[in-house]
Structure formats: structure tokens, C-alpha cells
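All of the numbers you see were taken from the coordinates with simple rules; none came from a lab. All of these numbers come straight from a predicted model, not from anything done at the bench.
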Structure 1
Amino acid sequence: MNDELRAQDWKVRTAAYRHLIDTFTAPGTADLARRLDMPADEVAASLERLAAGHQIVLAPGETRIWMLHPFSATRTDFPVDVEGGTYWANCAWDAFGIPAVLGGDSRTQTRCAESGVAIEFGVRDGALIGGRVQDERTLIHFAVPARHWYDNVAFT
């Protein structure tokens, strides 16, 4: 599918990431249109192509950015504290991806979805840290095999 993406689409994608990284919020179509000096309908078409190519995730039935992996455009159970502020990850896996993208340290405090046990993890000096885990048997579980993540990426 990536062959179907145009140079303009990559510019829209890059601008979306730059906006999110700079402002801690996902851009709207109008934000991207202004930033790129491009008509909003062309930006919307690019966003749809990017979503079809699994480069971004749009909110169901909209051209509003929902996920710019590893970043979430909405609050989730995975806040990723970094120097300067907090981003939101889509899942525990993505919470490790954010400091990889940014190249810095992070800390995420969350709870196990099943047991409610508090979990803290992150990255310090490029290494994974466990912080405080109330149960040493805690691990990250992926309920869906990676090859099926885009069958329903919101559930995954």
C-alpha cells in the first residue's frame, strides 16, 4: 500500500508528527493545512490515504487523527511522562516507543487492566526500567498476535 502514497502524504504525516511532538496534541486538518499551506480537502485526502496505508489511524468515520503510533491523540491509560510534559500512548508497548522516538527518558504509571495492580515502567538512559511493580510476576500481555493488530487496532 505504501506505493500508493504520494510525496504530499509523507509531508502531511511528517507535519502531523512534528505538531504532536511540539504541542503534545494531535493536529486537526485545519492545523495541517495552515502549517503546509495546503487546501484542507487535500490534507484530508492525504490523511485518508495514510490511514489506508496503516501509517496513521483516524477516528472512526472521520478524518481526525486518532493515533500516530506510538502516540495517541486522546488520553489513555498509558500517560508517558517525559521532560517537558506528558504524551499518551495507545498501550504499554507504545509507551516504550515514545521515548524511542524522542530519544529521552520516560515514566509511565498505570494499572493492570485485569487486576488493578499499580504498575510503573519507563526508560532511563536508553534502558528499560521497571520502577515499582507490586507483583514481580507482572508482564505485558498482547492478546492479539502482531499480524492481526490492524484487524481492529483500537482493540489491540
Structure 2
Amino acid sequence: MNYTIRNAAEEDFVAILNIIKALALFEKAPEKVTNTVEQMKTEKDCFRCLVAVNDEDEVIAICLYFFAYYTWVGRSLYLDDLYVLEPYRRQGIAAALLDRLFEIALNEKCNRVRWQVLNWNENAIQLYKKYGATIDDEWLNCDFDRKGIIEFQSK
């Protein structure tokens, strides 16, 4: 199958959000997606996204990322979501997206690329290990959702 990797455009936001929802379903948390296309349009300066498209120009995979600053290393790239729709897996698309992402990280002079993977996602873990990623089992995620942010401030 032929595919092309390109930078996402605003016209891709509907397809990107649909893939984000597919990822959330895969991760057994579909109810956690509160993002909307309108919100993505408003916040489009906060993220960047690569998409893989098939011959019909349908988005079949995403690689959504943003730049961050980590005090220990400085400028970094944070990969938030990498997801290939199921019918298109095992065709090298995820690896091609990662390759492009690391090219961006080098060009942007990033000192680190970071992302998370669920501990039960063996296929992803094997891919990341194959490429030499260090998978840390020491750090824990700490999150507040919008409601938690508001409640924290009211204390």
C-alpha cells in the first residue's frame, strides 16, 4: 500500500480527532476525549501534527506533538499521540512517522524526544525498544483535568 506523510492542515482536524477517538477506544478510555474540532482550531498554535494519508488522501495515521522545555535538558519535543488505524498497521507507517518526527527534533535542535506508552501495549513497546528508546518504569503521571484545576484553585 502506498502512503504519504505530510504536515497536517486545519482541514485534517476532523480526521485527526476521529483518530484520537479511535486511540482512546484502543486505550480503553473513550470517555476521556473532550477535545473538539473547534477547540483544535482555537488551540492550533499549541501543537503540530504529521499525518499519513493513503492514495485517496484519507488520513490513516497521526503523529501529534508539541515542543516543551525540560529544566534538565532544555528544548525538547513531546510526542503526545502516535496512532495508525488498524487496517494499515504493520506496513511501516509508525516507523516512518517516527523517522520524520526525529528529523524534526534534530532540525529544531531538540535535546530530548519524550512520550508515554501504556504498560500493556506490547506492540508499541517492542517498536520503541527496537529503535533504542529508554522506557522508564520509575516515574508516575500526575494529572489534573479541567474540573480538578478549578477545584484546586478554589481551595
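Given 12 as the derived value for relative contact order in percent (Cα under 8 Å, 6 or more apart), which of the supplied structures 1, 2 does it correspond to?
1
When mean projected area of the Cα convex hull in nm² is computed for each of 1, 2, which one produces 10.8?
Structure of origin is 2.
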